[in-house]
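Next up, some structures in structure tokens.
Taken together, the values in this text are just the output of simple stated rules run on the coordinates, not laboratory data. This one's a predicted model, so the numbers in the text were calculated from it and none came from an experiment. Cβ atoms are built from the backbone, for glycine too; each structure is taken alone.
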Structure 1
Amino acid sequence: MATENLTTTEQTLERSDQSLWQRVVATPRPALVWLAGLTLLVLPELGALVQVATQAVGAVLGLLPGDPLVATANGLMSAADQIPTLLSRETIPNEGHQTAPGQWTGTFLGLEPMIAWSIRIGLIYLYTAAFLWWLWRGYDTYREHYRISDWSPADDQIDRFARHDWGRFGLIVIAFFVVMAVFAPAFGPTTIDQNNRQPYSYEVDYYDEGTQTVQTIVVGVANVQSSSDGNSAVGPWSYDEFDRFHPAGTLQSGKDMMTFLAHGARVSLFIGGISIAVSGFVAVALALVTAYYKGLADLITVVTSDSIQVIPQFLLLIMAAAVFSNHWLSAVFDGGLLLIVLFAFTNWTFIWRTIRGPALQVAEEEWIDAARSYGQQPRKTMNKHMLPYIAGYLLVYGSMRIGGIIVAIAGLSYLGLGITPPTPEWGRAIAGGQNLVTTASWHIALIPGLMITLLVTGLNAFGDGIRDAIDPQSEGASSDEAEAAGGGA
């Protein structure tokens, strides 16, 4: 037994002198097997990934002056559209029409559009579950074959989160909406161009029961006749008279609501995620600098933070959105860039306040003084010894703040500010349906309102789970976990 322990210790010391790449090269088989599996999972959706990347590049190039750049952007997006994608509307189509009552053409295997759409959505979530499971297998492979030590504090944190029911609920909710946003083009029963941007440039075929023939109608005209205006409504999980399936019903304009909500989720999560990433970066940088140097640096940051926090955040957002409504900044991404700047500016103060305490606490530890005395550069000390300590707190409070950002985005759109039409946004749907809640068109305001509530609740639940996993002595942790963390004392 002593010999085995000595051998394990020698192996650990030997591996500690190697980089991760060197450890992978020394034992390549597990990493290659996992990488091969990841490649097999990515290939079916390679077309969608390339399309998203080219759309982002095209949007940036489109902002720059010069027709050649615009032509290049359009060429990239056209080339990306030619790459096949497994989980797409083209592979599993749901848009078709009847040739006779109950007989469908143009849909997946001739199935009813409701069934074809349900199959596509089910496969999307099955694919996502398989992808996430394989990513977890990658982490297990790293722990088993390439990590220096057999145990780390992250193992206990993951175990505590796995037992945290409220946190797991939040993770599931977040995953549901993230999948909706990522697969928004395939999630809706129709395309965003047909539904929102150019409805009068497309036509659809449908079966006319009166004449018992297949007719053709412009999508925009069909939308007008399928509107949910209170008196008549196309409700959730139903068809309109033009053989079009609407999982969440139609809007007041007659446009498909599920397509609107899926792309609205992409807008809200994109703005919220980028805003939190920018404000979190600023907050962490200031927290490390102020905790390490204290004194004047901390005083200046405190005064600046207090000055920004004194201003009512939502009032500041309304004023800035109104002032910059005609500015070029509000034209980028239909107002998305302006909102990212505003939310990043107003949220870094709150995040910095929450992580300032842990940063000051770790700055007083003995190993920080030892690093100073040995002449280690301040930047290396902050990144190596202080940053890992506060990273968990950033994840907790960042996940909670992003919920407030999503609510604020919806509030601005409700007031007619923020994201400009025709780009979908949940708050605009609520504003359009608020007077129809007691009518047959109740779904227009209720469904996006419930989605916002569920998403914000999930984000807060996930933050609670992460907090209790990081700090088992917190209020949300069970007594058994707290005693185990404290040695049962």
Structure 2
Amino acid sequence: MFKRVLIANRGEIAVRVIRACRELGVETVAVYSEADRAALHVQYADYAVFIGPPSSAESYLVIAKIIEAAKKTGAEAIHPGYGFLSERAPFARACQEAGVVFIGPTPEAIEKMGDKVTARTIMQKAGVPVVPGTDVLGGEDEVIKAADQIGFPVMFKASAGGGGKGMRLVHSRDEVASSLRGVRSEAKSSFGDDRMYMEKFVEKPRHVEVQVLADTYGHTIHLYERECSLQRRHQKVVEESPSLAINAAVRKQMGQVAVEAAKAVNYVGAGTVEFLVDARQNFYFLEMNTRIQVEHPVTELVTGIDLVKAQIEIAAGEHLTLQQKDIHQRGWAIECRIYAEDPARDFFPSPGKIEVLRTPGGNGIRDDSGVYEGWEVPIYYDPLISKLCAYGRTRDEAIQRMLRALQEYTVEGIVTNIPFHRWVLKHPRFLAGDLDTGFIPQEFQGLPFDEDHLHQEVILAAAALSAYHKDRALARTLPQGGGRGGMSAWRASGWR
């Protein structure tokens, strides 16, 4: 096992990795930007190294600075978390060249699965079902011809895309030209690569992904699926496991296909194979995320397996002793991503100081957080505050526990999406399991009432009541007939 691991990330995932390392008896090194000097992950780690200005382009994304920090502190391995450099093959390769273990797959596997066109080709050769589509697209005429053959509607996707960027739904020929320009422009600015491909749009699709683990000795297993259909702008917001979208037979088949997909690229570590599922439970390969996922806790809750510890153990050269027959889904888990964002303003980020923070607890509740009371949520990064998870014996119990936890969750000083999550979990379609990736844009037209405004009214009433009692106390200390004659202004004529 390693003696010391550097975490090339921030926020709740950095804290999550530090906790796993502590349980393994491994020392940790945090890296931080100017904006994160007082961050929770910096306080938790055994060592911390400053790496630059607040902008991630000048700090968390600078490979040379991360490698230098690892060498400076004697870290034997680097855990990339998710986001930032986690799926950058050049970073994994730089770790190899520096003699530092990259806790993740090989650079070659990242390259193969990071390029969506290449990944499609590899999956087709491996016998993995893929959505009907094309390879790299050319000019407008070629695209229209291909789209006519596939059949509208179609999806334009950036070859190097991810995180919901570089995607456009196209319903007809008339939309092809503007969509081509839009996707290529976004792909170029986001990924430095304007290549794109096209897929048939699956009507009312559900997004179901399978967690896989593989060691360096060729042993690969799956840890069943997660339902991730509740999305906003192609970003997941609520996840659960198991999924209501598939039956036992499809679940088994999907798991086997995910294992074959991982083996096709000689995958090592924790990864996720993502699928689209149609109304008939046909499933199609979407992409593979070559890192730990934001939603990994729901899999940990239903399988009892610590995925981050497994990542570290595999990277340290240990055998994956788990056998497929020993892994079972037990109970139900739901995750809500708590963000500093305002649902009433199109989910606009809400940075600022957390004045009050009271997190829920109790049976079946887990809160993976990277903040604390008094912390200033910076403007430079993703505004994720925590990942709130609820576990129950059944889906209904998990939902009720989550609603109770959301009611207990108190954050003051900034606006959060907690009211939005309460709306989701009470919605009849969610309760019935009638989900697809269009659920939020179809159903969410704003909260049924302005909870935040109501909350402000309660605060003002409490402040008025406090002022009233203070004024009465002051009145009792004044001499009779002096000042206001010993009479509180709240009770004097003309005051209400």
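Determine which structure produced the value 26.6, 90 for Rg and Dmax of the Cα atoms in Å, calculated from the coordinates; the candidates are 1, 2.
1
Identify the structure, out of 1, 2, from whose coordinates helix-only ellipticity at 222 nm (-39500 (n - 2.57) for each DSSP H run of 4 or more, over all residues; to 500) was calculated to give -11000.
For helix-only ellipticity at 222 nm (-39500 (n - 2.57) for each DSSP H run of 4 or more, over all residues; to 500), the value -11000 is produced by structure 2.
For which of the structures 1, 2 does the calculation of Rg and Dmax of the Cα atoms in Å, for residues 269-372 alone return 17.8, 49?
Derived from the structure labelled 2.
When distance in nm of label points 7 Å out along Cα→Cβ at positions 165 and 181 is calculated for each of the structures 1, 2, which structure yields the highest value? Walk me through the numbers before you get to the answer.
On the way: 1: 2.8; 2: 2.1.
By distance in nm of label points 7 Å out along Cα→Cβ at positions 165 and 181, the leading structure of 1, 2 is 1.
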